[in-house]
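Presented below are the structures under discussion, each in the form of structure tokens.
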Structure 1
């Protein structure tokens, strides 16, 4: 088991955390991106379909599926995942025509009470599910129904890099789309893989006149929200989760701990909550014990299903999840941090002691 969290002021939080990366996921819709529709019938090229083959009679537009998409998708530096109402039928009917192996399939849950709320604010019904499924990994979502609300929500609730790429359903995926995907995915593979898009948010919250808590700090609201988080995680993990709150002389408000005996890997999960902007951090064992959640998963100490439960709870309660990799970046803001922190990081600013 790794040692204690690196929070001693001499070395700073960043000493334990460096960048880590995984191949990005690509969530792929079918109707629109792969099978175009909405234009005049004579606008579309068609390809031979064996009418006795799987799905041929159930999907009258199947002849519009260009088999050449398979090679182009397979060449992208990512892990392909079906994110479509075709569900398992995408593997049975489409993958063979595209020359692709069987791919993972996002399993859509039953409708929930959140659906009506999401519809009112313009959030796509897939958005929350895909963020939960990604569990912090960088991802691309290719769909013909993505909107600005989805991009804003993902930016606030997903700790990794994300590209939400809308395809014109009348044309499907074309050369220009593949160019965008290739460029972004190459950047995801070669550059920082986690949430640098969150830095603008951290800078907006960084007011040097209010170092320990924000100007509009509401201690009662923070307490209620942390209590709701602890109750939710206690239900999800069928165990009593403990809390620490109202941390003194710190910009961190408190923590919720999921005991190790209730996690699949036997390592406790600790959620740290800042006094600023509902910022939250998910860690295995303790902050700084691993090189982020990817490292904990690679070492077999954090299960992706357990991580998804925690991220889903935080998203539902409108917390903003910030990965350790982002908080480990050098702090370059205007707030004067304690002098004994020799190399301050964004962790020191929003979760450290003053």
Structure 2
């Protein structure tokens, strides 16, 4: 896939956390330390519930006093901006409001501004001081994220591309975004948050920290979200992930994934995986490591107006994972577990 300089307007919403106690609140509820308000760059992290399960993926932008952004005119000093999934806006506001006891920053939605992804593979794009900027370092080749006025002409020399090509780039790199809250029992490691730098593993004293620490430090990671390619049973198994928008109709999001290992186990788990994101014939799927890395057949089936549909799928390990996270399948033979281990199913 050719990588050309371009820009994408993202379907995200913006919230402001205003006031001198804004950093205190954010440090209490986020698993990554909030930078000083005069730091020029924003960063990626997530929100967790009190038990430590995933709620929402976000980017946090300090509104620096040195910035020329028009936001300085409408926000109080010492403020931060948060971009989140548009359908999560009210939930994120309510979640933060619950934990501002004794800390009185204002939390409100911000209209009239847009979130963009800027991608320039050969050199950084010419960013200006009237934008809020975050280096999107969740994976290689993810570019920059900026906040600018709706009416602003954002880097007119960069071509605006359809959102699908941004989604394809995310999928190939194993980058999760706009993840549904599901049943609020998803571990952040299940959707690669720790690999993408959304959590500081050695940091303490934040909402949900106990479970995150147990999972990461006990090496209790049993699931990851992998790039996958879907294909029909009469097609050869793909050897490299390759996007084709016309190859097939992908499964609905949330479709369960089944696994038949080459060497069957007597006690297969109830959950092998599920479809998280799709674009044409590729997608992201949350899979048990032993399903993704053990020889066998992965497939998913679903019903629609045409009847029952079945597709096979092949998981791929992004190249950049090898540098930070060698993967090994867990044994397929399951031992009885204590109730304290139920978090890691």
Structure 3
């Protein structure tokens, strides 16, 4: 028996029960793309995280026990007229992120395996091996610390686009800390004298690293996710991380008969370039906001001075490291000048005054 039931279009909520402009389109059209056409990144990112002001008419479905909503604009001091306007320039989402991570890990493993196969670690300068053991081993805690801070920050952003940028930044930091840990473990197979626990001891006790530790723990101690994002990418990365990675390890390694370590460290340099453009795009959007830009600029400037001051003190405390290699190539004063100019270019792109010296 074939029974046909007439469905009232106005009353039915069934999928496909209504016809409306664009209902036959094969693309999402409930948001306005940044360009002429929506990108794949926008299709899978925009409005994935709900917002009662847009497409959650019944309000938040769940909330915290203290009454806080699922997501809140009050979880950062800065304000935006439209948090949904942000788009990450690298347009990275889940699939492309895992693809890039997999490529980096494969490259790193190939370099290490080829180097070990050729007996390269045995040709490293002995003093350089101790530097890698003590100070590259200590440095990995910087990467892990800021990755942990970003892990907290990525839950607090008001839109999926913001949280996505924070999450990929977090993932890159955690992976790079793991890269360094595994690399030192691989070196230990060829260099039995290398103490894998020495890095932690130096991170906790060595005077060279205590201001860097204070800078990282200061970021981990704040609950404002935009403050964490700025502190990490505008202050700690250029003045501590890039200073050590590019200004020390990558410049001095070749003179110590080490071609493996720069290749491993180069992945962190490439990660930062992607994370930085995403961060600058968001912060410049907040500074340029017509309704809240002036207030935001003051808040961001205060964060820059606080965290930038800590990071600069940490950079200066690391100066003795440049005297440790037997064959010296890089000069600390020149490297620091390059990194301070780097910070100035970043703050200029955001729309902030330079970091006080």
### Query
One of 1, 2, 3 was used to compute FRET efficiency 1/(1 + (r/R0)^6) of positions 207 and 231 (r between Cβ atoms, R0 = 35 Å, to 0.05), and the answer was 0.65. Which one was it?
1
## Note on the structure
Note: helix-only ellipticity at 222 nm (-39500 (n - 2.57) for each DSSP H run of 4 or more, over all residues; to 500) at -4000, derived from one of structures 1, 2, 3, originates from structure 2
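Between structures 1, 2, 3, where is mean count of other Cβ atoms within 10 Å over residues 39-46 highest?
Details: 1: 10.0; 2: 20.1; 3: 17.2.
Result for mean count of other Cβ atoms within 10 Å over residues 39-46 over 1, 2, 3: largest is 2.
Laboratory data are not the source of any read-out in this text; all were calculated from the coordinates shown. Bear in mind that the values here come from a model prediction, so they are computed numbers and not experimental data. Cβ atoms are built from the backbone, for glycine too; each structure is taken alone.
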